[in-house]
Structure 1
Amino acid sequence: MNTARTAEIARHTAETRIAVRLNLDGTGRARLATGIGFFDHMLDQIARHGLIDLDVDCVGDLHIDGHHTVEDVGIAIGQALKAAVGDKRGIARYGHAYVPLDEALSRVVIDLSGRPGLFAHLPLTSAMVGQFDTQLVREFFQALANHAFITLHIDNLRGDNAHHQIETVFKAFGRALRMAVAPDPRAAGSVPSTKGSL
């Protein structure tokens, strides 16, 4: 396991310029500047509820729309997560959380499996929350799962307000990730797989 459990990722393309810094053993501090206020608010939920320190600076082509920014930030955070978790020795590997917000309820289950996959049920009730296209929730988590090499199940179980629905997803992801990356004192530094590696 990476004893520092930190990572820094820089991603520069014709569409975005991104810098991500991540500490899995943080206190929930976040410094976020993506140019999309609602997206910053959601990333803050991951940091706060995952007890992860997370810095994200992104300059993207928002004059087109938010798609490239949100997807590329997901890629960079996924890469940072993969680097920070290291060889996964001595961690729990699995995490899950149910999180409510008023009428909304979501469940997220994570396996730090080394096999990327997103399985999401997101019946969001609005196409937009402010200036945020709600289709981008799936794009963010797809990019993150692909580049973190994790299996991720996301289910919004109920909700009437799309802001609430999305917020429960991001909070539940933070809580589930916190559980999955937590050191397991009984694991004695072993990899949590019968294969011997993840």
Structure 2
Amino acid sequence: MKNYFAHETAVIDKNCSIGEGTKIWHFSHVMSNCVIGKQCNIGQNVVVSPQVTLGKNVKVQNNVSIYTGVICEDDVFLGPSMVFTNVMNPRSAIKRQDEYKQTVVKKGASIGANATIVCGNDIGEYAFVGAGAVVTKEVLPFALVVGNPSKQIGWVSEYGHRLNFDENGFATCKESKQKYQLKNNTVKKI
């Protein structure tokens, strides 16, 4: 007995582990040997390639491609039509499955609509990748990155709000009242 919902048009291949309360919507394809955690939402027309891992409470919006080599930790948000890659120099006539690079999206990170994550570039905890950004290098935890190629323009809290650090390297999230410290280009919650 399955303990998740899959729309009648969704295709779920064999040997997938899908967590309780997860929802998989119209025309999505979850390929073999995937692990999808509890309470995930897989939007319409999503492809989850073989051996992808999604933690619990991952939200995948419509038209997203998640290719082999991607690991998303808990509470990750993947915006509409964003895409991952998994080969650095793809060619149609050359098989490169043995060259897939791993990309890890850490806990609580958000990736905006139409963003592209070039393989091998991890996204740090609670980082925020702006809509349309093209990520070509690692994104630090709590970093806010935008543009093509993406560049860091600030820092965000766990709630996704901009952090404004004082001269001593301290900031407070206006919504949550959580406190953060910036030291040596690293943010941590205190």
query = From which structure (1, 2) was volume of the Cα convex hull per residue in Å³ calculated, if the value obtained is 121?
reply = 2
note = mean count of other Cβ atoms within 10 Å over residues 117-124, calculated, reads 20.4; among 1, 2 the input was structure 2
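The value 3.7 for distance in nm of label points 7 Å out along Cα→Cβ at positions 13 and 173 was derived from one model only; which of 1, 2 is it? Present the calculation step by step, with values, prior to reporting the outcome.
Values: 1: 1.7; 2: 3.7.
Checking each candidate, the match is 2.
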task = Given a value of 0 for helix-only ellipticity at 222 nm (-39500 (n - 2.57) for each DSSP H run of 4 or more, over all residues; to 500), point me to the structure among 1, 2 it was derived from.
result = 2
note = When 1, 2 are compared on FRET efficiency 1/(1 + (r/R0)^6) of positions 37 and 165 (r between Cβ atoms, R0 = 25 Å, to 0.05), the highest value belongs to 1
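Here Rg/Rh (Cα atoms, Kirkwood Rh), for residues 45-92 alone was calculated and came to 1.08; which of the structures 1, 2 was it taken from?
Working: 1: 1.08; 2: 0.98.
It traces back to 1.
Of the structures labelled 1, 2, one was used to calculate relative contact order in percent (Cα under 8 Å, 6 or more apart), giving 27. Name it. Could the numbers behind the result be given before it?
Numbers: 1: 27; 2: 10.
Computed on structure 1.
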Label whose coordinates, when distance in nm of label points 7 Å out along Cα→Cβ at positions 21 and 181 is calculated, return 1.5 (choices 1, 2) = 1
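Just so you know, all these numbers are worked out from the coordinates, no wet-lab data involved. Predicted, not measured: the structure shown is a model, and the values here were computed from it. Cβ atoms are built from the backbone, for glycine too; each structure is taken alone.
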